[in-house]
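Heads up, there are several structures right after this.
Laboratory data are not the source of any read-out in this text; all were calculated from the coordinates shown. These numbers were taken from a predicted model, which means no experiment stands behind them. Cβ atoms are built from the backbone, for glycine too; each structure is taken alone.
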Structure P
Amino acid sequence: MDFKRFGWLAALLAVIWGVEAVNLLTGNALNGWLGLRPRSLGGLDGIVFMPLLHGSVAHAAANTAPLAVLGALLVITARSVAVVASLLIVVLGGLGVWLFGNPAIHVGASGLIFGWFGFLVARGLVEKRLVPLLVAAGVAVVYGTMVWGVLPGQPGVSWESHFFGALAGIVATRALRGTA
C-alpha cells in the first residue's frame, strides 16, 4: 500500500494538534477569533477554521481516533475524491451551521467526522459495489450510534455541526457519484 496517499490526512491531524497547542497557550483565544459564529460576517471564516479548532485537549483527543479511522477508510476506498469530498463536507456543512446554527461559537472536527460517516455509508448505498457496501456496513456497525449526535440534546455540543456535516457527506456522495 502506498502510504503517501495518507499524507493529507496525517497533515490534517498534525495541524489540529498544532492549533490545539497554540490554543492552549492563548487560553483558547483562537476559538473566539476563528470559530464559526452563525449569521455573523466575522464568523464566516469559521466555516474553514472550525474543524481545526477544539474546545479542549479532551475534545481534540476525542475527535482524533474517528478522524484517523474514517479518514483512512475514505483514503483507501475513495482515494480519487477523498480531498474533494472533504472540502465539500467542510464548506457545505459549515455553511449549514453558519446559516441555521444556534448563536454560540462552533468549533471542532466532528462536522467533518459526521460528514465522512455520511459519505461512506451513502456511497455504499448509492454505488452498490462490493467494497463500498462492505465499508458502509462496517462503518454503520462500528459508528452507527453516532446518528444520535445529529439530534439536539447535549448542552455544549453542536448538534448542528453533526447534522449539517452528515448531510454534506450525503450531498458529496451524490455530487461525486461515479468519480471514485
Structure Q
Amino acid sequence: MSRIGKRPVELPSGVSATVSGQTVEVKGPKGTRSFTATDDVTITVEENGVTVTPRGSSKRARQQWGMSRTQVQNCVIGVTDGFKKELEISGVGYRAQMQGNVLKLSLGYSHDVNFEVPDGVTVTAPKQTEVVVEGIDQQLVGQVAANIREWRAPEPYKGKGIKYKDEYIFRKEGKKK
C-alpha cells in the first residue's frame, strides 16, 4: 500500500478544490492550477481535503496512487506559497540583469545571451550574480531554471558558471607538472 497515497491532501484556508471527471482544479491566492489524473485512480473532495484512492490492485494503479496524490499536493502548494529556484553566477565578468521580460546574461561569450521569460514564471535579478525564478507550477519553474543554467553550467576546475544556490560543485585538481 502507498503510504503517501493514504493521506488526504489538506486544503488550507483560502484554497478550494473541485473535481470534474479525472481533473482536479485548485484555486488559491496565487492563481489556479489543475491536474488530470489517469483512469487508475479516483479523486474525491471531502470537507478535510482531497482524497486519492486506487481503482483495483494492479501495479499501475498503485503507482499512479501516490504520484497523483503528490501532484495534487504540488498544486495546493503552488497556489498558496509558490515555488522558487535560486541560481548563483560565479566567474569574472559574468553577470545578469532584467530588461523588461528578458533576462540579459553576460557569460563570457562574444555576445550577451537574451533569455525570454515564459508566461507563468517571474524571474528577478536582485544582484548581478543572483537570479531568482518563481512561479506556481513546479515543473515550469524547474525547467526555466535548468534552461538558464544550461547556458553556462559550472565547470569543475574553477567552479565558474551558473549553479543552483544549494548545489555542490565537485572540484578537480588541475594539471601537475
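The value 161 for volume of the Cα convex hull per residue in Å³ was derived from one model only; which of P, Q is it?
Q
A value of 18 was derived for relative contact order in percent (Cα under 8 Å, 6 or more apart); which structure in P, Q was it taken from? Derived from the structure labelled Q. Structures P, Q were shown, and FRET efficiency 1/(1 + (r/R0)^6) of positions 8 and 88 (r between Cβ atoms, R0 = 30 Å, to 0.05) at 0.20 was computed from Q.
Looking at mean count of other Cβ atoms within 10 Å over residues 24-31 for structures P, Q, the greatest value goes to Q.
Which structure, out of P, Q, was mean projected area of the Cα convex hull in nm², for residues 16-79 alone derived from, given a value of 3.9?
Source structure: Q.
So helix-only ellipticity at 222 nm (-39500 (n - 2.57) for each DSSP H run of 4 or more, over all residues; to 500), computed for just one structure, reads -7000; which one of P, Q is that? Value -7000 for helix-only ellipticity at 222 nm (-39500 (n - 2.57) for each DSSP H run of 4 or more, over all residues; to 500) corresponds to Q out of P, Q. A value of 3.5 for distance in nm of label points 7 Å out along Cα→Cβ at positions 40 and 168, calculated from one of P, Q, originates in structure Q.
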